[in-house]
Structure I
Amino acid sequence: MTITQTVEIPADRRLIIEVPREVPVGKTQVIIQFPVQAEESEPKKVPVFGCLKGQIWMADDFDAPLDDFKDYM
C-alpha cells in the first residue's frame, strides 16, 4: 500500500503523519522525500570589468572642507 501526503513543515520541525485506519498496526517503513529546490532558469551573470562605467560619479568639491567642521579645524 502506498500513501502520499503533502505536509507543511512547521517552525519546530516536527511532523505528524495521519495514517488511514486500513493500515495495520505495527512496525512499518516510512520514506520521506524532500523536494529538491528548482534550478534557476537563467544562469547568474558574471560582472564584467568596467560594466558600471559612466554610472558612478564624484562631485568636483568632494575634497573641499565642510562648513559643519570649521570649529574642529
Structure II
Amino acid sequence: MDKKLIDDCFYIEEKKWGTWDSYTPEGKCIITALTEQDCVSATRYMLKLKQENLLDKSLEKTYTGTIEGKL
C-alpha cells in the first residue's frame, strides 16, 4: 500500500483491514485511526502537542512480549 505525505511532515497509509496509520518520516507509527480524515486530524493534533511540549510523556507506552511453547 502506498503512503501519502501530509503537510510535508508525516505519512499516512491505509492498512489491508481498513484502518489508517500515520508515521514519522523515520517510519515510527504515530496514530492508528478508523478513517483517513481522523488519522490526519489526530496526527496533526498529536504533533502540535509534541511541538508545544504539552504531551504527557507518561502516556507514551511501548510493550513487548513473548509467547513460549509449541503450537
Structure III
Amino acid sequence: MTPSDMGKLLLMIGISIALLGLVLMLAGKLHIPWLGNLPGDLSFRSKNFSFYFPITTCLLVSIVLSVIIWIIGRK
C-alpha cells in the first residue's frame, strides 16, 4: 500500500467517523426512538447502581460501518 493510498484510507475513515458522530448528535435532537433501545441492549438498575450496554446497537452500527467501508474499498 502506497502512502497515497494510506492517506486516502485514513481520510475516508475520518470522514466516516465524523459523519457517525454527526448522526449520533442529531439522533438526540431528532428523538429517534430505536437508537439505543433495541431488543438485546442490556440495562440493569438497582438502588445505587445502573449499568447500560447497547450490544444490539453496537452490532448494528458495526455492520453498517463495515458495509460502508466495503463499498468504499471496492472502488
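Quick note: the coordinates plus some simple rules give every number you see, no bench work behind them. What you see is a predicted model; the values in this text were computed from it and never measured. Cβ atoms are built from the backbone, for glycine too; each structure is taken alone.
Brief remarks follow.
- Source structure of the calculated read-out (log10 I(q)/I(0) by the Debye sum over Cα atoms at q = 0.16 Å⁻¹, -0.63) within I, II, III: II.
- For helix-only ellipticity at 222 nm (-39500 (n - 2.57) for each DSSP H run of 4 or more, over all residues; to 500) computed as 0, the structure of I, II, III it came from: I
- When Cα Rg over 2.2 N^0.38 Å, for residues 6-45 alone is calculated for each of the structures I, II, III, the largest result comes from I.
- Top of I, II, III by distance in nm of label points 7 Å out along Cα→Cβ at positions 22 and 62, largest first: I
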